[in-house]
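Asker: Given below, in the form of structure tokens, are the structures.
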Structure 1
Amino acid sequence: MSRKYPHIATLSSIALILALMVTPAIGEEASEVSRSLGLVGDEQITTSRFPRPASQIAENVTIITADDIARLNAHTLAEVLQTVPGVQMDFLRTPGTSAFFNIQGALNTTVLVLIDGIRQNEFTDNTARVGLIPVQQIERMEIVKGAASSAWGPALGGVINIITKSSDPERAAGGLVSASLGSHLTADSRAELSGTVNRFGYYLTAGNLRSNGLTPNTGGNFNNFYSKLSYLLPGSGTATFGLSHQASSSGLDQGDTAKYGFVHDDTKFSRSSGFLRLAKPLGPQLSLEVDGYLATNDDHTKYGGVDANGGPVFFDDFDVLESSRGADARLFWGDNRYNLAAGIEYSHAHTRLADLLSADPLISDRTFDRYGFYANGAFSIGALTILPSIREDLTGVTGNNLSYTLGATYQLTDTTTLRAYAAKGYSLPLAVRQNELQKIATVQAGIESSGIPYFWLKGTYFFNAIRNNESAGVDVTVTDQNRQGFELEARTTPLLGFSLLSGYTFTYAKDINTGQRVQTSSGQSVPPHNVKLALNYDNSDSGLRGALTGNYIWWHGSSFPPVADQGMIWDLHLTWKVRPSSDLSPELFFSARNLFNGNQTTDTTLYNTAPRWFEGGARLRF
């Protein structure tokens, strides 16, 4: 497809046409179809801090489960996000390296990433290292596409809410061991152990991901550990303790630096965090949760060039040290029809940025103390649910901010839900800048239905007015933008083990000061067109399952730095359970990524998509 003449109508039809190619299986009941498609009306979602049926969630939310992740043979969160409609990676290189993304044109610096309620975004640049978040411990994640500040605070562009696995309640001990090996000695080794003994439950996982690098200067070694311990309190209630550690080091591939004329060596990154949560029922419809957390980051990056002999010479040695702590107390009241969540939140963070090769003062040395007071509820009258939400944040940076949402859902039929909401929200500015808060006013409306037999369809329109929008990168620009568009998704019920999933997102972004359409660059990713496709296969009798996924992007890029949107990125994943009838059976898996050597990146001078590569491995659950 020509970058110069994209056909909007054609692209917007791809998602639906491919889904409709599957002929419905004769004799299946509609209720079975709804279950196989996972119609969201019965699924509990926690994005509003209170578990509610998705038929009572006004926002556009995508749910990803541990089974979805295992199907993709994914290593990190970045690889999973690449398959989600409305989400686009700026580039994908060696697993375990830096990765940036956008949600419907909202930069990852405005998207809040949480793991068990702990903020993963660094305060210095507001980014979360999704390329260094391992997926083994993820039970499910809920991706909110659009402003979610009234529930979560600084979340102008959305929220990725990750809930980790809990202890196995049925056994004293069980777990998994897994190992894979791929191109350029890319290897992933993992283990997990889980169980419950009397009142005590535990979940432990550890892993190592290393590679010589699928593209220049992307080799590295990444270690991770995660643990979650729980204890049933006498009488009622639960105490949960979690501990996480990630450490990554990247080696410099000096043999390839001369042709680039520069050196970029992300030599060291480490993050440690822990939390303690107490949950206590206070009555039939009233409960209390209190939690606290601690986290530290150390991010060490070198920049340089090439000397006269072709060797590396460094100009900067940036070191970012961050520490944060916080507490949150909240009350929950009600049931699935009438409920209210209210709480108070405090967070403290200190961030320091220094160039270790410079005698100059610290580049940045800032402290954040933020208080938040929030309340959100759901009130159902027949098929209609009203969803109000309000939050006041004392940011400690540039004053106070009031965020609010008014949403509604309407259960048109048993299989069709209408949803809409209007909201105001914000995101924090970069710590290295003295800019105002980034703010958003948004309106969204959509429909979700499995009313057509054997199909699940979803459509969402969005309009976002964003003020003080900050670009990414060293040379930060601040603009006011209006972004609008729509998102279409479709899924089919399985036929002979095959099912199709598809999604299309159209985004139009305009700089309201210049009146010009916003172009994608290394500092701002606003792709007008994005198509996601997947063909899944499941055969429990033979133990076979697989997924063929495709991602197409059109960046509408600026002339410099040059972007690339060359072809669709196709990935193939296959898994075979050797003894399907046995719980204790090895699984063999194989992945072939970027089958046709496509290239999708916002900056070809720095980052190109890893060319076609392969890996295979085995896992054993016990």
Structure 2
Amino acid sequence: MTRILDAISSPADLKLLTEDELNILAGEIREQIIATTSQTGGHVASSLGAVEIILAVHSLIESPRDKFVFDVGHQAYAHKLVTGRLKAFEDLGLRQMGGISGFPRPDENPHDVHPSGHASDSLSIALGLAKARDLRGSTEKIVALIGDAALAGGMAFEALNTIGQLQTPIVIILNDNEMSISKNVGALMRHLGAVRSSAEYRQARDTSQARMEENPFGRAVVNFGRSAKDSIKQFFVPDTMIFEQLGILCTPPIDGHDIGSLRDILRTALDADGPVMIHVVTKKGAGYKPAEEDPERFHGVAPYEIATGKSKKKAGGPPKYTDVFGAALVSEARQDGRIVAITAGMRSGTGLKPMEKAFPSRFIDVGIAEENAVGMAAGLALGGMKPVVAIYSTFLQRAIDQIIVDGSLPKCDIVYAIDRGGVVGEDGPTHHGIYDLSYLRMIPGMRVLAPSDEAELVHGLHTALKLGGSVALRYPRGAGVGADVPEKPEELPVGKARVVREGSDVAVLAFGDRVAAALEAAETLAGEGVDVRVLDMRWVKPLDEEAILAAAETRLVVTVENGILAGGAGAGVLEVLSKRGCQVPTKLLAIDDRVVFHGTPAELLAGLGLDAAGIAAAIRDALA
């Protein structure tokens, strides 16, 4: 059966469709998203919830001349499908090696404005585009789509402040998928929002107010009217007040799944002579019952059965590092009432749900506000608590300043539980946690542990909580290697590595999850007559200098890490060798100066030469 979707090659085609046809297209897009993500996984709930918004916007603007800016990009699948990527969606795969990205990416398609992968930046990007338009004297429309959670981020509020100050035309669509909407109130407020968004309303309002303020009596009337108007508006539409006070006209909530209403209000907002915020209410997972009922799981989900929504992944196997950390933290918290867990909108993703359940008063979710999370941790530490900040590596880099100034300089006792260290797979370059070892190594007083398996993670958390000052615990995404999780954790000696395989020809200094790959490479080379020593370095900072000097007595020293080369753990080893005056052939295996795109972690590590085969090949080449 022929679909409307099959005839859509660019957003311009949407202008030819009637409202009924757009609604049919919305259903077809949902079916395609479900069919594709059931095979590849992906960000299902948010993309299903934003279909009508995306169709309404693209049916009214002239992309790519006009700019449609996404925040994070979790909801952009419909955008990809109407911008000429349907065939790639079906044939090459979503978030697969060689397939299309799960996020907007300008080098993939001209309709993608910027590589949106971190929350709360869309308004700043959109404002910069609008200001550039004004300076050039051009007339393109700028539309930004931001979710309610992302709007809570500090960067978004900073942008709102400047948007209100500059008063340049820009349309902000606030996708609110948390609150409900009453139809009768929505109809009234939709009308009021359209009136308030018009240029005529703004001009009449501003001109009348200016004239009245020219005399004392008029000023008194204006002041009273402003107070009365604001009081009434606050009673009926309390959520719009903060934006109106910033100088941004804001519509009351409208139904985000009603294409007709969306297009009506968008037409008016796009013609406004200043900034307008359209408050849109949607339902996460709209159109797919399993995603509607469990939107948190379907935010980012593995391949699933369409009929039930259940994961296709087989049960069993080693536990995930995230789950091991979460259980270990609860165990530690039972022993120490000063332990407090903090996360930035990722209670499930960082394994903190058990902590929240066991000790709700000692669990804090600050939302998408990593800087606030670290700053608050510093205050908790100064107040005698033991904060554990659990954040994905890629998001913690947003709080480097707070880690240095608020945490390190006053020597606060803070443990940073850094999940998703290294390449993370299908989410691609905006989500890889490959920079953390470099930016953590540069911070005075910071200690950095990189556990190589589940047992080392439990020991590492216990050790980090016993030490004073700043301690980072960095571990990868996904399942462990199958090591037995200890019932009673041990305190690890600071700055000491452990030899996991003896050898005299080559010494491989492996960090974190690369220890298992190094051991496998050593076994392969043993069959070729090369005797390889493998060290689990454990500590990225401080490094075990004696172990490094002992390694320098072999024919070749190799370092291997799941992170960038510049300033990483391998660079630290070279610093030690230089300081000690040791000259020995060395080979640093890490990620060189490149962007790492998407694929499974195994595919990416193999392509980077950081799997067992790559390590073995590098050693052969170096010895040759």
Structure 3
Amino acid sequence: MGKMIAVWLRGLMSYLGIVALFGISNANAAVDQHALNQKLDRILAEEGLTGISWATVGDDGFITTGATGVRDFQRQIAFDASTKVHVGSVAKAVLATGVLGLVSDGKIDLNAPVARYAPNIAITNRWRATSPVTVRHLMDHTSGLDDARFWQLFSEKATAQTPLTRAFVGAPDLLDVRVEPGTRFSYSNMGYTLLAAIIESVTGESYEEYLDRHLLEPLGMLDSTFGFTSQTGAGFDPDLAWGHTDGGIPYAAAPIYLRPAGQFTTTGADLARFAQFLMSDGILNDVSFIKAGLMHARGKPYGTDAAHAGLVASYTLGLGRRDRHGVISYCHSGNIVGFSAMLCIYPEEGKAFTYSINTDSEVANYGRVEKTFVETMVLPAAVAPSTKSMPNDAKNWAGYYTPVPKRFESFAYLDELFGYVKLEAEEDALLFTPLQGAQQVLRPTGGHLFSSNTRDTNSHVLIRQEGESPVISTGFQSYQKIGGAKLSLLWASLIAGLAGLVWVLVFGFFLLISGTSSLRGHIMFVPFLSVLFITAPVPLFFTQSFMALGDKTPASLGLALATFLLPVAMFVGLVSAIKKIRIERFAACHGAATLLVLQWCAVLAFWGMLPFRLWA
């Protein structure tokens, strides 16, 4: 009991210290709550969103909190400012702050190899002799590691107490470094889970307990926790809003293997306190909590090829520089099933905003919400760089570019096909045209720097290094030049494979409809059945929770088996067609169709997508 009272008193003193340092008030709020809620209500209704909890920090140092909509769509329970929410990857900004605290205390060396603190987690890095993966690389998403595998995010086997090391027991290529560490940004949930493992290694405590006590409590974030909370069952918290998907479908939070990357429960007021601390010199209660140099370095360009080439767009030490809606901010967004969140600070103005919407929608335009806060807070406009002449070698950069590294290595084939951009050199600009998305006009701003018509500051840079293909980078994604012939072959393979599948299906259904008694012995019989078999597991997926998508369930095992048998069946059909090519009508066409599917299967197998295993 004495220990509980001591903890309570420490929490009270910390809270009072935060109030004294930052100031929390609604009476002196710079933001009109009612007017802002009216604007947000309109957006929620038009975008099909359920509710929102928000907070702002004014230049007078006061925090305004608010909420509108409902926290539970089914029961129509209203949101209020004290309602707890999930914020997904905004957790990374908070976790990174905890790591910086340990760096400031001398317990972690920011530039030390990860192996020093997590020797039992094996990272495969062919550059390790000269460029080992460091703690800073993990914090900056420049480690070169994959983002996540399906099973790490969707598995019913994960629990709130599952050891973090369990997240790295899987395929042998799970922790392969794909580009030289430090050179390129590539978002990695696995990287932040490794950071949590480092916290546990140096403190001897679970990262949740350590950060709750040594970070959240001193900051006065007493309604926040890294511990697992849910709307029902294990981790039940009655103050937590329900998450929803499109149509107001409720979702109860479930544990995941990569929980440090997105598991965080908080309130608008607590996140506003955190935002105020982010804009400070790291001093808390007259004591240096985090070194000022580390605080001011967050979100500033560091180390990458793009940074060396002069691009300021970057993500460092848990915050990203954001050029949106005519202003520059330092932000972290967050998405987790049921919630979409944002935290943005404006250090020079001393302003900030944060919100969490309890709807994870595939169609809503969340940018409208962010723009509303930017307009409400009256922030200074970004200063656009002046236009310069095009570089002399501009035409040499024209061509097709593909993302390198891919964010999700499991789906690298899809990124290669559908994630490429076309770069064209005009007289006074570059045209940057993604296959999926609107064309951007890049005006030159000096050297090999460019500013997109969708941004207000430098947004792209051209990079050429000896022995490597040309690269164009946004600071948050690097695209490497790819031969047009390679891209054409990939697309030709896809189209041919799909054409072969269509032939197999159409002819198979034609035989069924015509009632041909010889279907069983027909060339197309086995190939046709194999294509139908791929659809057989689909109904099984609707009988299981989507949180089991990464587990070995009847549905996922059936899908793996069906995709394994597909090339086998096509080969059987090809052999049969060859045998009957002189005696059966259309035998040559059937053989050609199965051959087209077989070549596509070979390509899919090369890219690791066949057989299709969700648990790999």
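Values in this text are rule-based calculations from the coordinates and carry no lab data. Not measured: the values here are computed from a predicted model. Cβ atoms are built from the backbone, for glycine too; each structure is taken alone.
Asker: Work out distance in nm of label points 7 Å out along Cα→Cβ at positions 475 and 507 for each of structures 1, 2, 3, then name the structure with the largest result.
Answerer: Max of distance in nm of label points 7 Å out along Cα→Cβ at positions 475 and 507: 3.
Asker: Let me ask something additional. Quick check: 7.6 is what I get for distance in nm of label points 7 Å out along Cα→Cβ at positions 107 and 587, calculated from one of 1, 2, 3. Which structure matches?
Answerer: 3
Asker: With helix-only ellipticity at 222 nm (-39500 (n - 2.57) for each DSSP H run of 4 or more, over all residues; to 500) coming out at -12500, pick the structure among 1, 2, 3 it was computed from.
Answerer: The structure behind it is 2.
Asker: While we're here: Which structure, out of 1, 2, 3, was mean count of other Cβ atoms within 10 Å over residues 387-394 derived from, given a value of 26.5?
Answerer: It traces back to 2.
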